[in-house]
Each structure stands twice: as C-alpha cells, then as structure tokens.
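Quick heads-up: structures coming right below.
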Structure I
Amino acid sequence: MSLLTLDMLHPYQKKAVNHQCTHPHSMLWVSMGLGKTVITLTTLAHLIRTQFLPTHCNRNPIVMEQSVAWTLAGGFADYTTSTVPRFLEEGETSAAEAFAICLSRKVPADRITWSSDGQGSLPSFDAAGKLSGLLVGSCSSLLSALREAVNVRDIPLETALLPITANPAAALKLARKGRIAPGLDGDLVVLDRNLRPVSVVALGRVMIREGQELVSGTFENMDPLEAAP
C-alpha cells in the first residue's frame with residue numbers, strides 16, 4: 001500500500017496540504033469525511049522528503065533501487081564517492097554510475113547529491129571479509145566521480161556538476177552557495193580541460209592561482225615544536 005500523491009487529491013485537500021507545508025505554525029479545522037487522514041499523511045510524506053537526506057545510497061543494489069523510488073517521489077538521495085575495490089566487487093555502484101542510472105530512470109537531475117566522506121575513516125577488509133585497517137576518505141574522490149560521469153558515463157558537464165554544486169546547496173538550504181550569480185558567495189573552483197583543479201576562490205578571495213597556493217590555513221605553516229606549550 002502506498003500513500004496518495006498530491007496530484008491525486010481533491011482541490012481543497014491540495015490547498016490544505018500546501019498550507020501546512022508552507023506555514024511552519026498552522027492549524028486546520030476539517031469537517032468529518034473530508035479526508036483529514038489523507039491530508040495529514042500526504043503533508044507528512046512531503047515534509048519527510050524535503051527534510052530527510054539519505055546518504056550512501058549506492059552501497060548495495062537494494063538501497064540503490066530504493067533511492068531511485070525516493071527521488072522520483074521528490075526526495076534527495078546522496079551517493080558517496082569514496083570507496084574501495086572490495087565495495088564495488090560486492091555490488092556497490094559508483095556515484096557516477098548511480099547518477100547515470102537515475103537520469104535514465106527520469107529522476108530530475110536536481111535531486112542527486114554526492115559526498116566524499118573526505119578525511120573520514122574508510123574501512124579496509126581482507127579476503128575473508130575481516131577488518132584489516134582504516135583508510136582515509138578523500139575529498140578528491142568528488143573530482144574522480146565528476147571525470148567518470150563526463151568521460152565514461154557521457155553525462156554533460158553542466159549536469160555532472162550539479163551533485164557537487166547547486167544540488168547539495170539546495171538540499172542543505174544554503175541559499176548563497178552552489179551557484180554563480182550576483183549577490184551570492186564568490187566560491188569557485190577553476191578546472192582545466194582534464195577536469196583537474198587549477199585555481200580556487202573562496203568568498204571572492206583567490207586562495208590558489210594556477211596551482212600556486214596563495215593563502216595557507218591556520219596550522220599549515222606552523223612548527224609543532226614552537227606551538228607546543
């Protein structure tokens with residue numbers, strides 16, 4: 001059994017759902033027999049899809065398929081770009097392939113995000129499936145996924161960029177991020193023809209120009225012995 005979608009409701013029910021979804025503090029009085037349960041459940045289903053962002057949806061085929069259904073219903077799905085060969089051998093779908101699958105299934109391109117687990121732990125397993133150590137997820141896996149999407153999956157560059165720019169900004173409600181437009185934060189990564197970064201701009205400030213670091217982080221040039229108490 002599945003919930004009714006908004007387009008299946010009567011006009012007055014649609015109006016009630018839209019009111020509740022657009023007014024954080026609201027209360028409705030609905031007479032008997034007019035579909036209070038349908039209105040409430042449809043509202044909850046819509047709010048869940050706009051507030052809940054499932055991640056690592058490409059880890060196995062079952063979750064991958066569920067994520068397609070979720071995005072077709074209006075939700076966001078996040079696919080991780082950090083992986084190890086064993087995960088792929090066991091059925092994980094690469095983030096780029098997952099995006100290609102979604103597009104082939106008519107999922108709107110703006111419903112997909114990628115995340116890298118950058119600098120987070122990434123488990124490594126031996127042939128017996130036992131934990132053998134911990135690797136480190138890399139932010140650069142996002143760019144590897146971008147190159148796979150464009151060069152292997154034949155996704156147009158302007159579309160392939162969405163999961164790492166405009167889409168996560170929209171999912172996280174960061175109105176000043178993810179796009180280039182007047183009045184927004186000036187965050188840019190300039191790529192060469194091989195889709196490798198050459199320059200970086202953050203909040204309008206040039207951090208790296210043509211591969212040359214211009215601005216260092218707080219701890220990058222610090223002598224640990226001098227910093228010790």
Structure II
Amino acid sequence: MMTMDIQTLSERILERLRNDIINGKYKPGEKITVKQIADTYGVGTVPVREAFIYLRCEKLLDWQAYKAAVVLPVDTKFIMDLRQVYAFIQADFIVQACENGFTQEDINTIEAMYQELCTYRGGDDSEEYMEKDRLFHRFMLEQAGNERALSLYDEFSTFSKALRLRYIVTPERMRCNHIEHGEIIRCLKTKDLEGLRKAILFHLEMFIHTITLEPDSVTDNARKN
C-alpha cells in the first residue's frame with residue numbers, strides 16, 4: 001500500500017515540476033536542488049528525486065545525483081522525436097484496429113465523442129477540450145488491444161499536456177480539428193486504411209506544430225485568422 005502511495009505522489013510531483021519548467025517558473029540555466037523542490041512542494045525527497053530522473057531523460061534537466069540540477073530549455077528535437085513515435089503508434093494501431101473491424105457500438109461512441117468536441121468554440125474551455133480530444137484519440141487506440149501502445153501514448157500525452165498549457169486553442173484551430181476528426185471518422189466507417197493513416201498523421205502534424213509554437217506566436221496567428 002505504501003508503494004502505491006509513493007508512486008502516485010511521484011507521478012503528481014513529476015507532472016507539477018514538468019509543468020513548472022515548461023511554463024517558465026524555473027528558467028533555462030537556473031539551478032534547482034532536490035531539497036529545494038521538496039520544500040517548495042511540501043513533500044519528501046524520494047518522489048522529487050524520481051522526478052529529477054525522469055526529467056533528465058526528457059532533457060528538461062541536466063542533473064547528477066546529489067548535485068544541483070540545471071534547468072534546460074525545451075528541446076525541440078526531443079519533442080519532434082517523440083512526435084514521430086507518437087504519430088506512428090496512433091496511425092499503425094488505429095489502422096490495425098480498423099482492419100480488424102470496429103463494432104457499430106465503437107463507431108457510435110467515436111461519433112458521439114466527436115459531436116461533443118464539435119460543441120467547443122475555443123477560448124477559456126481549451127483545457128477541457130484538449131482532455132476530451134485526448135480521450136477521443138485514446139478510445140480509438142484502445143480498440144487495437146495493445147497495452148504497450150497505450151502506455152506509450154499516455155506517456156507522450158502527459159508530456160504534451162504541459163506544452164499545451166502554454167496556449168489557448170483558437171476557434172480557427174478548433175474548426176480545423178473538427179474537419180480533421182471528421183475525415184478520420186469517414187475513413188474508419190469506409191475502412192479506407194490508407195486514407196485513415198494519412199488523416200491521422202496529418203492531424204498529429206498540425207497538433208504538434210501548434211504546441212511547439214511560442215505562446216506569442218500562437219496569439220499572433222490567432223489575430224491573423
């Protein structure tokens with residue numbers, strides 16, 4: 001029971017520290033220590049040390065045990081490498097699920113989730129929208145029945161969530177999402193496997209382009225649209 005509690009706490013601390021780094025609370029080049037973060041977050045050093053290990057792997061910290069960690073700038077190459085893995089996981093396994101055959105109940109669920117997404121118009125409800133968007137994609141991926149693929153998807157989703165917190169989804173981007181989601185569903189229903197793969201990869205390319213823009217760039221783009 002204790003192990004379960006520590007794991008849950010570790011995940012929360014990892015997400016919080018990742019968000020704080022990506023959103024600029026801790027600046028690139030700034031030094032932070034395990035004890036400092038533990039005191040700031042009001043927790044013990046074990047979950048913070050585990051978070052440091054993960055964030056070192058994610059290239060957000062330069063850290064050696066028992067020394068101060070240096071905050072690194074968000075590594076665009078690392079994000080793009082993750083995107084490539086993330087995109088092909090979704091494309092390959094959703095296509096596989098489609099090839100195996102979605103049930104009519106699955107299609108109905110996907111369409112209902114899509115219709116709910118279409119009710120959003122952008123702005124203050126962006127965070128809620130993005131969570132429902134994540135669940136929409138995850139549901140399709142679940143139908144492939146590959147737990148490892150789901151685990152990798154969840155790992156990238158957690159990382160990308162911190163990036164997404166930096167910006168508000170514009171009405172224009174939401175409209176594009178609705179069109180792209182609609183094309184994915186059309187391909188699912190007609191079992192157009194090649195079209196489905198292309199639609200998923202295009203949609204994810206647009207998504208990652210948006211979350212890797214600087215917040216000011218997103219605002220500028222919104223003004224132009």
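Read the figures in this text as sums done on the coordinates, not as results from a lab. Computed from a predicted model, the values in this text were never measured in an experiment. Cβ atoms are built from the backbone, for glycine too; each structure is taken alone.
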helix-only ellipticity at 222 nm (-39500 (n - 2.57) for each DSSP H run of 4 or more, over all residues; to 500) derived as -24500 - corresponding label from I, II: II
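Suppose you compute mean count of other Cβ atoms within 10 Å over residues 72-79 for every structure in I, II: which one lands on 20.6? Could you put the intermediate results ahead of the total?
Numbers: I: 20.6; II: 13.9.
For mean count of other Cβ atoms within 10 Å over residues 72-79, the value 20.6 is produced by structure I.
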Distance in nm of label points 7 Å out along Cα→Cβ at positions 64 and 192 - structure with the largest value, from I, II: II
Ranking I, II by distance in nm of label points 7 Å out along Cα→Cβ at positions 80 and 160, the structure that comes out highest: I
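If FRET efficiency 1/(1 + (r/R0)^6) of positions 8 and 112 (r between Cβ atoms, R0 = 30 Å, to 0.05) is computed to be 0.70, which of I, II is the source? Walk me through the numbers before you get to the answer.
Numbers: I: 0.70; II: 0.45.
The read-out was computed on structure I.
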Structure from which 17.0 was derived, mean count of other Cβ atoms within 10 Å over residues 32-39, options I, II: II
Structures I, II, by relative contact order in percent (Cα under 8 Å, 6 or more apart): label with the highest value: II
